[in-house]
Structure I
Amino acid sequence: MAAVTASDTHRTIEAVWRIESARLIAGLVRIVRDIGLAEELAQDALVAALEQWPESGVPRNPGAWLMATAKHRAIDLIRRQQRLERKIEELGHELETEQPAPELDAVLEEDDIDDDLLRLVFTACHPVLSTDARVALTLRLLGGLTTKEIARAYLVPEATVAQRIVRAKKTLAEAHVPFEVPRGEELADRLSSVLEVIYLVFNEGYSATAGDDWMRPALCEEALRLGRVLAGLAPEEPEVHGLVGLMEIQASRSRARTGPTGEPVLLLDQDRGRWDYVLIGRGLAALERAERITRAHGSAPGPYTLQAAIAACHARARTPEETNWAGIAALYEQLAGVTPSPVVELNRAVALAMAYGPATGLALADRLADEPALKAYHLLPGVRGDLLAKLGRFEEAREEFERAASLTRNGRERTLLLRRAEACARGEAS
C-alpha cells in the first residue's frame, strides 16, 4: 500500500475545506453570533488540521473534527476576553460529552446543520448591507470563494470585493443582526438578493473561474439544495421556482460537459445521451410552476424564469439542429428588457448568429467591444473568435481566441481556446 505523503494530506485538507467551510462557519455563527469571529475560528481550525493531520492522519469525520476544534477555540477565546459568560456555560455543557479534538470523529452530528446554512445566507443578505456587500459576503462564506473568484463573477476589481466583505462583517456585528430565516414581508424583501447569491454560487461550480478544473460539482449541488429548500419556504414566489428550474436543467448537462481527461465539451458538441433527463424533467416542472404562478399574478416573467425558459429550449432539443434558436434570441431580447446587461446582449449575439447567421451575431458582438464591464471578460473575444472563424476570417479569429485565452484564469478553458487559435492559424474552423 502506497504511503500517504504530507502533500497528499494537504490536498485532502484543501478538498475538505472546500466542502465543509460553509457548514463550519454557519454552525459557529449560531454559537458566537458574529460572522467575523466565526470565520476566524474556522480558519484557526483549518490551521490546526494543517499542523496535525499530516502526522495523525485524516479523521474519519473531518468536518466534525474541524467543528469540535473550532468550538474548543471559541471557549478559549471567550475566556481570554472575559465576556459572554452565558455562552461559556452553554458551550461548556455542549462539550462535556466530547473527546479531545484529534479523536473527535463522530462529534456534532447535528440535525439542524443544513438549517444553519440557510440562516447564514439570509443573515449575510440582511437589508442593513448594500446589495453588492450581501452578495460578496455570502459567496465568501457560503461557497468558500476567494475574493478573486467573486471579483471575476461580478467583473469588478478584487480590492473592491475585499473592502465590501470587511465592511459587511463590521456592519452586521454593529447592527446585532439576528441569525435567523426571515418570515412574511421581510422574506420577500430579501429573497431577490438570496436568489442572486445562490445562482452565482451555482455558476462558480458550473464553470469555475480559476484553477485546473472546469467544474466544481460540490458548489452546484449546494446551490441546488439551497434553491430547493427556498422553493419549499416560498412556494408562491415564481422566481424561486424559475431559479430552481434553471439550475436543474443546467445541472442536467454536467456529465456531458467534460471529456475523458476533464477537458471542456461545448454545448453543441455534447453527447445529449449523457444528459440527466430526470433533472431535465424536474427543471421543466419547476419552470412550468413558475410560469403558472406568474400568470396567476398577472405579471411578466422575471429574469430567472426567462433564463429557465432559454435553458428549456436546449433541453427539449434532442439534437443541436432541433434547437429553436429564433425563440432563444427572442427570450434573450425579453430578458434584456427586464435586466439590461452587456452579458445578456453577448448571449443574444450568439443566439442571433445561430438563428440568422454569424454576420448578424458578429454585428451585435462588435457593438459590445467598448463596454467597460466586458474589457476583461474572456467570453467576448471568445464569441467574436467563434463568429469570425465561421465567416472564414481566420487570422482575426486567431487573435481573438488568443486574447480570450490570456483573459481566462481557468486552465482547462485556456487550453481549449489556444487549441481553437491553433486551428485558425492552420486556416481551419475549430
Structure II
Amino acid sequence: MQLSPTSEAIVAATAGVVAEHAEDITRAFYPDMFAAHPELMRVFNKANQAIGEQPKALAASVVAYAVNLIDPLAPDFTPVLNRIAHKHVSLGISAQEYTIVGRHLMKAVGTVLGDAVTPEVAAAWDEVYWLFGCALIAEEAKLYALGGTDPANPWRKYRVVEREEESDEIFSLLLAPVSGDSPTHRTGQYVALGVDLPGGERQPRQYTISSGPRGDTLRVTVKRVRGVDGAPDGQVSNWLGDNAKPGTVLDVSQPCGDVVLEDTDDPVVLVSAGIGITPVAAILEDLSRRQPDRTVRLFHADHSHDTHTLYPALRRQVLAMGDARAQNWYEVGADDAPTLHPAKAGLMDLSSVDIPDNPVVFMCGPLPFMNAARKALLAKGVAPERIHYEVFGPDLWAQNPDNATD
C-alpha cells in the first residue's frame, strides 16, 4: 500500500508537526470518542487509559506508519502491524469500529492543530489512517479465520477446572472449554479474559497462556494488581482473584500473539522478571516435553524466592532436560533461597553469564528491565533480530530510541 503522490508530499511536509503533537492528539481523541461511544469502554483497557500508556502507543504507531509510507529507509513496519493486529483480535475489535476511531481521530487532529489542518492536510492524513486501518482489518480478518472465530462473537465460554495459589498475590487458573475443543495455541501466546464487573462495567485483560499446548485445557497465571501512589487496584485481576473458583465460567478470546516458540534446534535463552515468567514457563514446559535435549538457559529476576511464580514446575523441567541451566536473582533472601543453582543477590546482571552461540532469545518483564537485558545481550554478540520480547499492555518498546532502529 502507498499514498497518492499528492498526499505523500503533504504528509512529508507535515509529519514533523503531527509527530510533535501526536500524544496531545491521542489524549484529545480518546475522551471525545468514549463520550460519543461509551460502549467502546467495554473493549479498551481503562487502566491503560488512566496512566496514559494507550495514547502514547497509538500516537507512536500512527506516526511510525506514516513515516514508513514516506521514507523508503524507514524500518519495516510489518512486525509492528502484526503485533497490533494480534492485540486487536484478542479484544474482539471489529472492522466497523475503525470508522468510529477514524472519525474521532481526525477530529482530534483538527482540535489540536487548529488552522494548520487545511482540507488538503486533513485528506492526506485521513488517507494515512485508512491505509493503516485497512492493513489492520485485513490482517485481523486472517487471524479470526485461522482461529475459527466469528468476529461478531469473539468470545468462547471456558470453565475454571482448577485453581492454584502460586503466592499471596499470584494464582493460576486451569481453563477448559464449556463445549467443543480448546483452540490450538502456539507456545508463548496469550488470551484475553472478558469480565463483567459490579455496576455493569465490562473490561478485558490479556494474560499469557502459561502452559504449553495441551489440547483440552489452557492455564493462565494472574497477578493481583495493587495500586500505588494513589492509583486504584486492578479491577479485573482482583475480581478474578476474588471470584474465579472451580466452576466459574469466563469469556475467553482466541489465542493470539506473535512472540512464539519456533520448531528449530537453536539454543534458547529465556530472560524474565516477576510475572514475566509466565511466557517463559510455557516455553520451558513445551521444550521439556518435545525437545528435552535442546540447549536452554533460563535467567530470572524476582523480589524473593517466595514470589518466584511457578518455581517448582520450572525446577522439574530444568532437571528433566539434558542441557538446561537456570540462574535466578533475588532482591531479598538470595543466600537462603532453596534453588536448584545458588541464587544471586540484587538485580539481574547478565555481564558475567555464559550465553550459547547464536541463540534465540525471549524476554518478558518491565520495559526498563528488558532494555537493560537487551543491551547486555547485544554486548555479548547476540544479534538484535534474534531478541524477541513480550510486553504486558500497550507496546511502548519502540519508544526507546535504542530499540526503534533494530
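Taken together, the values in this text are just the output of simple stated rules run on the coordinates, not laboratory data. Just so we're clear, the structure is a prediction, and the values are computed from it rather than from any experiment. Cβ atoms are built from the backbone, for glycine too; each structure is taken alone.
Here helix-only ellipticity at 222 nm (-39500 (n - 2.57) for each DSSP H run of 4 or more, over all residues; to 500) was calculated and came to -13000; which of the structures I, II was it taken from? Traced to structure II.
Between structures I, II, where is Rg/Rh (Cα atoms, Kirkwood Rh), for residues 140-283 alone highest? If you can, show how the numbers build up before the last one.
On the way: I: 1.01; II: 0.97.
Once Rg/Rh (Cα atoms, Kirkwood Rh), for residues 140-283 alone is worked out for each structure, I has the highest.
Of the structures I, II, report the one carrying the highest value of Kirkwood radius over Cα pairs in Å. All intermediate terms of the calculation are to be shown ahead of the outcome.
Working: I: 23.5; II: 22.6.
Top value of Kirkwood radius over Cα pairs in Å goes to structure I.
Thinking of I, II, which structure, once distance in nm of label points 7 Å out along Cα→Cβ at positions 180 and 220 is computed, gives back 1.8?
On the way: I: 3.7; II: 1.8.
Here the read-out was taken from II.
As an exercise: Kirkwood radius over Cα pairs in Å, for residues 44-123 alone, calculated from one structure in I, II, equals 13.8. Which structure is it? Traced to structure I.
Say we calculate mean count of other Cβ atoms within 10 Å over residues 348-355 for every structure; which of I, II gives the highest result? Intermediate values should be presented prior to the final figure.
Details: I: 22.2; II: 14.1.
If we compare mean count of other Cβ atoms within 10 Å over residues 348-355 over I, II, the biggest value is for I.
Can you say which of I, II returns 10 when relative contact order in percent (Cα under 8 Å, 6 or more apart) is computed? Derived from I, not from the others.
Quick check for you: by distance in nm of label points 7 Å out along Cα→Cβ at positions 20 and 324, which of I, II is greatest? Don't skip to the answer; put the middle values down first.
On the way: I: 4.8; II: 5.4.
Once distance in nm of label points 7 Å out along Cα→Cβ at positions 20 and 324 is tallied for I, II, the winner is II.
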